[in-house]
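Read-outs: derived from the displayed coordinates by stated rules, not from any lab. No experiment lies behind these values; they were computed from the predicted model shown. Cβ atoms are built from the backbone, for glycine too; each structure is taken alone.
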Structure I
Amino acid sequence: MTRRSLILIAAAGSLALLLGAFAFQFAGYAPCQMCLWQRWPHAAAVALGAVGAVWAAVPVALAGAAAAATTGAIGVYHAGVELGLWQGPTTCSGDGGGLAGLSGADLLSTENVAPVVMCDEVVWSLFGISMAGWNALLSFALAAIWIAAALRRPAA
């Protein structure tokens, strides 16, 4: 398999994960803040795949590996928050302890209120692994494909 084909396979994997995320969103599973964070490196990997289709160079493959590993790391962090292993961002996880400093009027105000999707709640899982966990596992597999592409000698 050539470097270019490995780059395209890895980029297609990120595209598939992005499309899956949007399909879940369309099905009514609103993404939390950390879910959205996980999408950006996948988008970068897809863009790098487009570059790699034309210029299948080691730097492109290494950048793709970094993008896939980044979203994988965010997925591990997010899954840890869901499992209660560590605290997540206060903007989308916890028990609302940050509300103590707000006045009664602030708490009752309905101006500029956007629904908050909690980052520490598992809304869907398969075999006991949440979407964030699956993103981490699959993203690290994609990072391995990107690395294989970087290590592949160019066709003569």
Structure II
Amino acid sequence: MQNNSSNHVVINNRKARFQFEVISTFVAGIVLQGGEVKSIREGNANLQEGYAIIKNGEVWLHGMFIHPFKQATIDVPDPLRERKLLLQKSEIRKLYGKISEKGLTLIPLKIFFIKNHVKIELGLCRGKKLYDKREAIKERETKRNLKRVSILNK
């Protein structure tokens, strides 16, 4: 039996942290249909092409792929459909003000469960320049090499 009180991360968008500089994060609920929750619980979703927009005072997630649940019967929703995100109006107003600044966008960073509710962590992000990405690669390789050396010296 699973512990319902813990946060259980199901899907991470690792590419987002490489391609974008995360300025701040927000946790939102997500409106799902049919077997989408079960499909997410199995890890059959992809956030890599996802982004969120604010339209008519509501936040919508685009480009997130949820593989149709195998045992789903009749109503199988479109795997790439727009999904509404649930945030408080004050948070949406704050986000709208920041997104209207040049170069900021909302990117989904991870999907997780709080109790039995699917939550999504959105990052307010700015795109990294090529030299920033190169710097991130150098940093990662340095850490990897240091780890290797420390393991060999033991």
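Comparing FRET efficiency 1/(1 + (r/R0)^6) of positions 108 and 132 (r between Cβ atoms, R0 = 30 Å, to 0.05) across structures I, II, the highest figure comes from II.
Comparing relative contact order in percent (Cα under 8 Å, 6 or more apart) across structures I, II, the highest value is found for I. Ranked by FRET efficiency 1/(1 + (r/R0)^6) of positions 60 and 84 (r between Cβ atoms, R0 = 25 Å, to 0.05), structures I, II are topped by II, which has the highest value. A value of 0.90 for FRET efficiency 1/(1 + (r/R0)^6) of positions 92 and 140 (r between Cβ atoms, R0 = 35 Å, to 0.05), calculated from one of I, II, originates in structure I. Quick check on the output: -21500 is helix-only ellipticity at 222 nm (-39500 (n - 2.57) for each DSSP H run of 4 or more, over all residues; to 500), derived from one of I, II. Which one produced it? Computed on structure I.
When distance in nm of label points 7 Å out along Cα→Cβ at positions 68 and 116 is calculated for each of structures I, II, structure I gives the greatest result.
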